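Presented below are the structures under discussion, each in the form of structure tokens.
Bear in mind that the values in this text are calculations on the coordinates, not laboratory data. Remember, predicted model here, so these are calculated numbers, not experimental data. Cβ atoms are built from the backbone, for glycine too; each structure is taken alone.
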Structure I
Amino acid sequence: MNYKSENVHRILLKLSGEVLAGDQGFGYNDARIDQLTDELIAVKELGYSIAVVLGGGNIFRGGSWKNQELNRVVLDSIGMMATIQNALYVAEILASKGHTTEVLSSLAVEKVASRYTPQLAVAALEAGKICFLSGGTGNPYFTTDTAAVLRAIELKADVVLKATKVDGLYSADPNKDPKAKFISSASFQECLEARLGVMDLTAFSLAADNSMPIKIFNIGKPGSLCEAITTQNAGTYIHP
């Protein structure tokens with residue numbers, strides 16, 4: 001199955017928190033976020049409806065700890081709150097550039113963001129806002145990849161765009177295997193058979209069960225977000 005941009009109208013973009021950190025690896029890299037917000041604006045000006053799920057790894061990664069006695073539920077909650085901080089920050093930069101946004105949270109933080117419901121998110125998208133869906137799934141033990149797929153299904157998005165540091169999927173690690181071949185398109189079943197790491201298994205299974213296509217692309221290249229949406233051969237397209 002080929003990717004057809006004419007069938008794409010509503011997009012769910014999954015961004016890792018590390019994207020916001022740039023080369024410094026933590027916190028916020030203003031130049032990187034300035035570029036990213038410009039790309040989000042460019043997508044919006046092309047007429048696409050866009051919702052964004054951000055990770056929190058630039059601030060805190062919930063499942064990583066050295067002391068195994070620490071409570072995983074608490075740590076994951078800290079990670080989910082980090083995604084809210086990221087959403088608020090990026091949304092505020094977009095607002096400073098004259099673009100309306102909506103930040104919704106799966107956690108109760110009414111003073112800074114409205115509580116997420118699919119109805120509120122759809123209303124925001126239909127009003128032309130760039131919508132940030134923060135707080136993960138609102139539950140521990142689930143990644144923001146799973147949150148992204150879940151929200152895409154709830155909002156009836158046409159595709160999940162997963163931003164990464166590589167151009168897409170390869171048959172092997174291209175940094176280790178010079179013979180690794182780029183994969184431009186693959187079905188969910190082919191990914192399972194070849195053990196291709198699209199995203200964590202819970203997120204991948206949810207996408208496969210609900211026939212939610214995924215496109216993996218390299219967010220590090222200027223203009224890559226628009227290109228991933230409008231160009232068939234940009235990135236790897238995972239489909240039913």
Structure II
Amino acid sequence: MRLESPAAFVLHSRPWRETSLLLEVFCAEHGRLGLVARGVMSAKRHVLRAALQPLQCIRLQALARGELATLQNAEAIDAAPRLAGDAALAGFYLNELTLRLVPRQDPLPLLHAAYARTRQDLAADITLAWTLRRYERDLLEAIGFGFEWDSDSEGREIDPGARYWFDPEHGLRRLRYERNAREREQAATGSALLAMAADRQPDAADLMSLRRPMRQLLAHYLGSRGLKSWEMAAQLQHLGRTAKN
């Protein structure tokens with residue numbers, strides 16, 4: 001079967017055999033695809049090879065045979081965003097999360113649009129934490145695990161002054177009794193949830209309250225194997241604390 005996409009995003013690329021690459025791409029028409037790009041490591045095909053780097057948007061044609069399709073033609077549509085520091089790590093996280101949770105060959109056009117927006121926002125002057133929380137929200141919605149962000153698991157409206165746990169099975173559960181500081185840290189503020197529902201960036205404290213419960217929720221669906229980007233972020237944070245001491 002012949003596959004075509006006018007705008008596919010490269011999620012991952014790794015060498016295969018002597019002159020080829022194994023790719024994972026995400027396109028609106030076919031969802032996530034695994035591709036074999038044969039012979040692209042040769043000196044004569046450096047232009048094509050440059051177009052197959054992570055975060056690059058490409059126009060592609062491929063031939064599907066089994067689980068992996070064979071790339072027949074590809075060209076870069078634009079230049080991949082040049083990211084550095086925390087933004088570069090966020091770009092790696094964006095691709096890794098998409099690669100791990102989005103099923104193959106399942107068209108998700110709304111998530112594809114969200115990915116395009118996030119890719120652009122990573123290179124803009126937009127708060128990284130908000131950029132990533134929006135994408136995490138949209139990804140979970142696209143794969144069938146989204147929440148009603150303005151109501152809790154019992155159907156009641158979110159109280160902006162309360163805190164809520166993210167229960168994968170039942171939805172948002174209000175934290176009624178805070179037994180210790182750890183429980184409070186693992187619960188998001190109601191104000192943050194209402195901002196998520198309205199697609200509006202929360203203030204700094206409310207935005208920070210989303211990080212831990214969202215990570216726990218994602219970890220539930222990722223299973224026992226976490227993300228390399230999480231490990232890298234933890235290592236960088238540890239090095240930063242060590243340098244200060």
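Assign the value -0.64, -1.21, -1.41, calculated as log10 I(q)/I(0) by the Debye sum over Cα atoms at q = 0.16, 0.23, 0.27 Å⁻¹, for residues 150-229 alone, to the correct structure from I, II. Write out the running numbers ahead of the final one.
Values: I: -0.64, -1.21, -1.41; II: -0.59, -1.12, -1.36.
Going label by label, the one that fits is I.
Please compute distance in nm of label points 7 Å out along Cα→Cβ at positions 78 and 206 for structures I, II and give me the label with the greatest value. The partial results should precede the final answer.
Numbers: I: 2.4; II: 3.0.
Going through I, II one by one, distance in nm of label points 7 Å out along Cα→Cβ at positions 78 and 206 is largest in II.
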Answer label among I, II for the case where FRET efficiency 1/(1 + (r/R0)^6) of positions 110 and 158 (r between Cβ atoms, R0 = 25 Å, to 0.05), calculated from the coordinates, equals 0.60: II
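Match the computed value 14 of relative contact order in percent (Cα under 8 Å, 6 or more apart) to one of the structures I, II, and report its label. Before the final figure, lay out each step's value.
On the way: I: 22; II: 14.
It must be structure II, since only it matches.
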If FRET efficiency 1/(1 + (r/R0)^6) of positions 118 and 190 (r between Cβ atoms, R0 = 25 Å, to 0.05) is computed to be 0.25, which of I, II is the source? I
Distance in nm of label points 7 Å out along Cα→Cβ at positions 30 and 182: greatest across I, II for structure II
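So Cα extents along the principal axes in Å, computed for just one structure, reads 64, 47, 33; which one of I, II is that? Let's see the in-between values first.
Numbers: I: 50, 48, 35; II: 64, 47, 33.
So the calculation was done on II.
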